[in-house]
Structure formats: structure tokens, C-alpha cells
Structure I
Amino acid sequence: MGEEISRASTCSVRSNSEEETLCLGRKFGAGLTPGVTALLFGDLGAGKTVFARGIGDALGVARVHSPSFTLINEYKGEKFRLVHADLYRLDDADDLGLEEYLDDDAALLVEWPERWRNQPMDDTIKISFETIEDEPDKRIIHFSALGERALNTLKYLKKDLL
């Protein structure tokens, strides 16, 4: 139990616009490493895909698109692959084979991960997008990392924000 606590870390960041969410995605992406899974939680329009586009920008991917209809998009980044899944249209994503992307040459982003029951337990960052009532462009984005590679990504983001 004590080891798990020492391997976990959290932080929250306020975004005041879509551009700030994109920029935060770029900062996050600059510290992202292969083998990390980012689970993006939030309502429709909360900024998950904008954040994912920022990650793609940081990795040298020309344009990350929402994979709502294709379910999974794979991008060849400058250093490693970025795999972006959107599970919104599924009731159960366990048969989709996302586990195949949990390797050391790709980072995996998953929108609507609550539809994936067998989520990885290590090297995972949960990112929750909380909209602010009466302020439609503003968000609080919560990060929670578990596992060494995920912690290093979050440490990089925290360092960049200071």
C-alpha cells in the first residue's frame, strides 16, 4: 500500500480557453513517453480532443482528429507512435484490442475510457476535464498518475507549469 502511494501523484490546472487547453496538451505531450496510457474523462465538448491535438503537436503529428467514427487512429510521431481511441460510440470496449497498444513504442490516449473495463493499472494518467458552470470556455483539468513512466510525464508537466 505504501509503495502505491509513493508511486502516485496528482495535480490540477485551470484552462481559461480552448487555446490554453491546446497549449496544455502540448506541454503534456512534450513530457509524454512511450508506454504511457492517458485516459481522458469528461463530458462532450469538455476539451478532450483539443488536448489530444496539443499532444499530437508536441509529438510532430500534423493533425490529430477525433476518432469517433473510426474508433482508433494511429499516428507516426517524430519519436514514437501515438494511438488515439474514442470509445464514445461503444457500450463495451473490451473486445476492441486496446491492450495491443500497451507497448514501449507507443503512447495511448483513450477518450471515454469508462467504457473500457480492463484499463491498465500501471503507467497510466487519468485526466479529467471539469467544465465550470456559467463559464463555458473555462475548465479545471485534473491529472492523476500511477506508475513510474506516468509519474515522470506528470513531473515534466508540473515543472513546465512552474
Structure II
Amino acid sequence: MSQLSLYRKRFIPDDFVHLKDDIILSMDENLIITKWRPLRPKENMAGGVSAYYINHGVKVSKIYNKNEQLLYWYCDIIQINPDSNLKSLIYEDLLIDVVIYEDGSIRILDLDELADALELHLITNKEAEQALRTLDCLLKLIYRGGFGELQAHINQAEAVYSSSSI
């Protein structure tokens, strides 16, 4: 759909990956929706569909097993860095993740990694503050029953592109 190249930068572990196999399903200035398979094979996870909410600093992913059944929703706290000519976009993983299971239970992951990244000066205080504030906004949205707003874009994109498999 687009000539945009997506990249992921992680601080822990330190890596920078071109997401060259991700398929962009839709894109505008504030939202990119992709379909993907894991970079490294996983026993139960076969792939997913992700929505990058650029202005909100969150990537929401609908994760599927090998039978194309929903496993869970996975939210990465991120920051986006477009290049100057807007031909590529780097999303930096700010370490904190939120998993939302079908039964409504929530798990917050990797706060220890955020502390380690701060201690090792891998991220700035400003980035850590941004990650924590974004986490707070995401949790407030979830707790007030508004997570469906973020899920809706993924579900709509899947409905449009349902003819292709994950």
C-alpha cells in the first residue's frame, strides 16, 4: 500500500530492525495499521495486526495463535521518529508493555527494564516520564471501558483485508 519503511528500535535488548515483511494495511498521519508475523518463530504466536497510534505513543496489537484465534491484546508504549523526508518511520519501544486478556485481566510488563534503562542511561528522564504518562493514560482508558476505541481500528482493517491470511 505504501512505500513507507518501518523500523523498530529497542533499548533492552539493544537492537534496530527493519520490519520489511510487515504489510501496511492502512495509514494516515496519526495511525498506521500493519499485519505481521513474528521476527523469530514463537511456539504459540503466529502473527498479528498492529495499530500505531502516533499521537498517543501506543502500539496496540491483536495477537493470534497458529489456529488464527485471538490470544490477547498487547500494547507497547512507544515513541515515533519519522525521517525528514517521511519515507521511513522508526518506532522506539519505551519498554513498558500492557497485556489484555480476553477475560479482561491486565498485566503490566517490563517496568524493571524501564528502571534498568534509566540506570544505564539508555533512555532519558524525559523519555521515561513520557512512557509512564502514556502508561497512565492507557490504563485510565482501559479502566473506564474505552479500550474498544483502540481495538476498533484494527478490527475494521481486518474486516477490509480479511481475504489475506495472517
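None of the figures in this text is laboratory data; all of them are computed from the coordinates on show. Everything numeric in this text was worked out from a predicted model, so none of it was measured. Cβ atoms are built from the backbone, for glycine too; each structure is taken alone.
In this comparison of I, II, the computed figure 19 for relative contact order in percent (Cα under 8 Å, 6 or more apart) is attributed to II.
Among candidates I, II, the computation of mean count of other Cβ atoms within 10 Å over residues 138-145 that gave 13.8 used structure II. Work out the source of 1.2 here, i.e. which of I, II gives that when distance in nm of label points 7 Å out along Cα→Cβ at positions 26 and 82 is computed. Working through the options, I get structure I. From I, II, which structure was distance in nm of label points 7 Å out along Cα→Cβ at positions 42 and 74 = 0.2 calculated on? Label of the originating structure: II.
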